[in-house]
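What follows is calculated from the coordinates using simple rules that are stated; it is not laboratory data. In this text the structure is predicted, and so the values were computed from the model without any measurement. Cβ atoms are built from the backbone, for glycine too; each structure is taken alone.
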Structure 1
Amino acid sequence: MMRGRLLLALFVLSALTACRQQSWESAMAAGEQAMQRGRYAEAEAIFADAVSKAEQEFGRHQRQVGVALSREAQALAAQGKYVEAEPVYLQALKIYQDAHGETHADVAATLNNLGVLHRMHGQYAQAEQLLSRALTIKERLHGPEHPDVALTLHNLGLVYVSQGQPEKAEPLYRRALAIREKTLGPAHPDLAKSLEELAGVLRKLQRDEEAARLETRAYDVRTKRS
């Protein structure tokens, strides 16, 4: 165990040393690559360095700093470091609000991510408030039938499921499903996910026949992808 941790620390240090020789854009690309490979501690370190690079290259209050902060927060959350992730998200949110105002896509995305963070930390009232704000902004920006709207509907529904209130989640999941059916292809993984999660809610509501039909549809969607 100790040897594994030492190797990880050396790997992160090596990646970070290489990152410090790069531009902000190169650092962000390296961080994204680490995220895709599931190397979240490495990504956290790289994105933290990207924050410093963005501050130096563009100024402390520019959007690039917010982008790097957002990705650093996501890397922290991926490691279960919810307490550490929240203030990083809040820094990004302030930058976006100062740069764009209260109704920008960057603001909505950060509110959404903060809402997910609070849900995972069991802070359901805060999660509901943040996700509702994100939903309002996204509907205003994109209209009511956009995939980004479906994403936040899905996340808001999860808040209610987590609280044992599937009856509140059902209409949100149904709306998210309708959006994804209309805007995504018939073999898209998000469509299968919506079908499965709505089925799960219906089973909690003891509507097993409806749930089974949705599960069959989800299976067909996933089969089309393979």
Structure 2
Amino acid sequence: MSARTRCRGVLLDLDDTLYPQAAFLAAAWDAVAAAAPADLRAPLRAALARVCARGSDRGRIVDRALEQLGLPGDELAAELVEAFRAFRPVRLDPYPGVADRLARLAETVPLVLLTDGNPAQQRAKLAATGLAPLLPLVVCTDELPGGRAARKPAPDGFRRALALLGRDPGGELAPGEVLMVGDRPDKDVAGAARLGIPVIRVRQGEYRERPDEGSEFASVASVAEALDLVLEAV
């Protein structure tokens, strides 16, 4: 996006961009541990934390936690995985400054939330942040035709988000007329950049130490700083 191009729409990631995902995971693991037999709850909760600390998106967290405890039981694992999938957070506090900045942006340009994961759970997270009224347009990539294959950095979700932004009375938006705000270089930055969407990366949350992808429009320490840049561009 050049200095002369006005931003006419904004794409926003959810986890570790608008709120700290660690808060959701801590509550979710509490719920999973609570679904286990009483004598397993404390050691299971500790094992879940250890496994998750190695990477929350590496998969099989419940199975690997049980394996650490010497309990690779398929039936128990299935019950605990279901407990995770059924978990819905009650409250998730957004990062400081997010709500007021999004409110100001929503008065000026359309916003679309673009997120990977279990759609019902992702929408529940958004509701728990209190930001849902500001973000009525939501693209959950798992709901797209490709399912999990449509997750970022695949182009499907970004294209769907652009189509939603194009419903604005101003007409269809080109990739260079919007901004993406996200935390992950390998997903948010890489996926948007491939379509020519400028990205502001926020270095916070689980992936804050990952090096920049190299094609960022800007890289900042917090989402508040990122949204300030967006506000300057609208």
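A value of 6.6 for mean projected area of the Cα convex hull in nm², for residues 49-112 alone, calculated from one of 1, 2, originates in structure 2.
Work out the source of -28000 here, i.e. which of 1, 2 gives that when helix-only ellipticity at 222 nm (-39500 (n - 2.57) for each DSSP H run of 4 or more, over all residues; to 500) is computed. Computing helix-only ellipticity at 222 nm (-39500 (n - 2.57) for each DSSP H run of 4 or more, over all residues; to 500) on every structure in 1, 2 gives -28000 only for 1. Computing relative contact order in percent (Cα under 8 Å, 6 or more apart) across structures 1, 2 gives 10 for structure 1.
Suppose you compute P(r) over Cα pairs in 10 Å bins from 0, in percent for every structure in 1, 2: which one lands on 8, 32, 34, 17, 8, 2, 0? Going through each structure in turn, the value belongs to 2.
Calculated for structures 1, 2, distance in nm of label points 7 Å out along Cα→Cβ at positions 73 and 105 is largest in 2. Set 1, 2, criterion FRET efficiency 1/(1 + (r/R0)^6) of positions 185 and 201 (r between Cβ atoms, R0 = 25 Å, to 0.05): the highest-scoring structure is 2.
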